[in-house]
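We did not get these values from a lab; they are worked out from the coordinates using the rules stated. If you're wondering where the values come from, they're calculated on a predicted model, not measured in any experiment. Cβ atoms are built from the backbone, for glycine too; each structure is taken alone.
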Structure P
Amino acid sequence: METVANPTYMKRKRNGRISIKAGSKSERVIRLTMMLLFVLTVTAFLLFDYTGLELWTAIVETGQNLKVMFFEPALNHFTWAEAFYQVGVTLGLAVLSTIIGAVIAFFLALMAATNLSKEWVTKVVRVIVAFIRAVPTVLWVLIFAIAAGLGSEAAVLGMLFHSIAYLVKAFSEAFEEVDKGILEALRATGSSWWHVVIHGIMPSTFTYILSWTFLRFEINFAVAVAMGAAAGAGGIGFELFMASGFYFDLSEVGFITYAILIIAIILEVFSTQLKNRYFPSSVRN
């Protein structure tokens, strides 16, 4: 079994001696950053206005609310049929944004991959998707909610934008990992660009594309729950917003939370099955 020595940082002084310090420069920067964040957090808690706060009463009431929420779940403002329908709406938002986003991202990723496109095209595509990816999904949804109006269209467009930027990065990196010898052999036989993509890129990266797409679907489902209220897209997220902020029905909040949790578990199980089928070696490791 190989052992890795502790990293050291060496610096030559003016007198010719070498100063050796444990830990690299980047590690010290990380430690200082963490210490600074800890100090700022403690300072923020000390500067809070605690006027009128009754800590014990707040703890007791919080515990009572959690008890009602998670131990007494119930449907009071909509039926089981409506609950299934709203869950279907949320899943539909996630499916639409993921499938459309994956198709568009595939073609953009071909232009973003350095081994398939010209350098200036790669840089342009990567800069654009980096900008899109830097803007949070909720902000894109709100932008389209203003432009297109509240509804499912704004939610799908907002999630679609961020899904494309996310998947372009993932797909392009997978394309760049393809063995150069395969691509050079195809090009040497006079294969066209599309022939190289279909017979060289796709067979080697299909499982990665499938895995990344499903991962993005899981993310989009979670986002769709939140955007159901923020963009007025409906779905189980809108019902959660109504139960918590309008009806203040803690039992219904608990029921909806359990429903979302069950769906998330089902998606995780399905994702694990995909990994077991297409990436058996990585699962064992």
Structure Q
Amino acid sequence: MSSYHHCSLLVLVLAVAVTGSEDWSYEDGANGPEHWADHYPECGGSSQSPINIFTWLAVGDEPWPRIQFHNYDSIPLTMTITNNGHSAQVSSPELAASISGGSLGGEYVFSQFHFHWGSDDAVGGSEHTINSVRYANELHLVHYKSEYGSIDEALNHPDGVAVLGVLLQLSDADNVLLDNIVQGLASIKEPGSTATITSFPLINIIPRETREFYRYQGSLTTPGCNEVVTWTVFANPITVSSVQMDAFRSIDFENGAPMMDNYRPLQPLNDRKVFKGVQD
């Protein structure tokens, strides 16, 4: 592995491990997204995420093999929610869930999921956009390739990480399947705080219909922006209400401001292809 990738991994680990020491933010200014590459060179790469997905430009007519969700219906003993300073992140160390199939090229082990959202329901806050439409919120289920043994090691390999992107569409009614998460947000207002939430199966937070998705090769959407991610963005959203969105905006960034607009600006597609997957 090159010294460049050693450095990229090191700064990523340091950035997420030490609360309050991050030299990046979502706000305008010297540490904002336009300057991430000053500190994290890979953020200036040519295969960055998120992107705008134009559905009529997506490639693919042949059926894809189905994505296999392993233990996505299991309820773990414990689940925790954490305010990591830039998102609300949920994890469960003993949950042995994974995905395979779907032309992923191997088995990917579940690591954690987290959210990106906006300051205004009308404007939205998803990272990916579909035909330039930004959804209210976006959920990322992060997985690492099993052969690499850990998320840290997976960040060193071009095929190391697979992320499932789930778009959240605004609805008048609460999504009761998000209730455990929303209730947990009240306990993690402060950056660095963690709370236990009532456990639930991951199948609760993916679309009921997962046959259609968009696939492309990209990056982490936070520094160090490692270009190691196989993205699967589901075509069908799940729902979230305005009341539930207010709960997301009730937690704080590290500077004490309400956490909102924690999404990275859209990145150029460059010469990459976006594939439309319709599973057989």
Structure R
Amino acid sequence: MLSAVERKIEQFVGELNDKEVSALYTKLPHGKRLRAKLILKIAGTSLSVVKTAAIVEMIHAASLLHDDVIDDAYTRRNKPSINALFGNKTAIMLGDILYSKGFLELNNISPQVAKIVSNAVVQLSLGELKDVSLSKAFNLDKEIYLEMIYQKTASLMEAAAGAAAVLADKDKVAYMTYGRNLGIAFQMIDDILDITMDSETLGKPALHDFEEGKTTLPYIYLYELLDAQEQKILKSLHTKKLSKSEEEWIKSKMQEHGIIQKSYAEAKLLVEEAISLMNALGEDALSSIAMAMIERDF
């Protein structure tokens, strides 16, 4: 039923009656639609469910448009980003249009669903601001990092699961916990892949996060295990355009201390908790979505 979600998004965009917006939307890569899949798995395929899935995906697309501008990212899933093709102003305004249309359509679902999703967008925006602020210095506080990735990434996953539970008359708290765990694990894996995958697969330079000032979980763990001199070296490389030898030094230290395995294990534990929670409710079908979070290549 993902095709129904795609058609609904196209309908919502078409209702704007703006040829430029419609043309710009066709340039957006669709991704894996994980949030829509989650909603459909939990709540079925009624019209209100399909509409909710479409709205959440529109909001997600809007957040990525803004994220690419903030991060000066010129590719998205190996394709030129909207800001690369048409400039930052166009990317920001397209994001605002998708957000606004999404909120307008939320009013036609239910007050409770609208409240859940709207609150997630507030959290998402707070997380984006926090991400920008944290990039100004080398952050060593794991709890601050976890709070940021919850807000920036997991909050919308949590809301997708919660909204679906409301539509299906299921336990909202349990499903939101499931979505929150998945969202945090998803971002942790993203942060790991930034270090382990090659630039061609990522669609952006490897170790780009660190160059952009992001101190993700692997770097926090690595810093804790380095000696004083090595800690100075790692800090000196933060926000710097890394040479090949500097990239190799970071990766070798990650390997020496088992940092990638340690970070991955933390993400996997969150996913296993989410799967156990759903299995207890007889939702075995959600396990495949959860496993996709930690077994993806990009």
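Structure notes:
- Each of structures P, Q, R was scored by percent of Cα pairs over 35 Å apart; the highest score is held by P.
- Of structures P, Q, R, the largest value of relative contact order in percent (Cα under 8 Å, 6 or more apart) belongs to Q.
- For 11, 31, 27, 17, 9, 4, 1 (P(r) over Cα pairs in 10 Å bins from 0, in percent, for residues 67-218 alone, calculated) the corresponding structure among P, Q, R: P
- Structures P, Q, R, by mean count of other Cβ atoms within 10 Å over residues 51-58: label with the highest value: R
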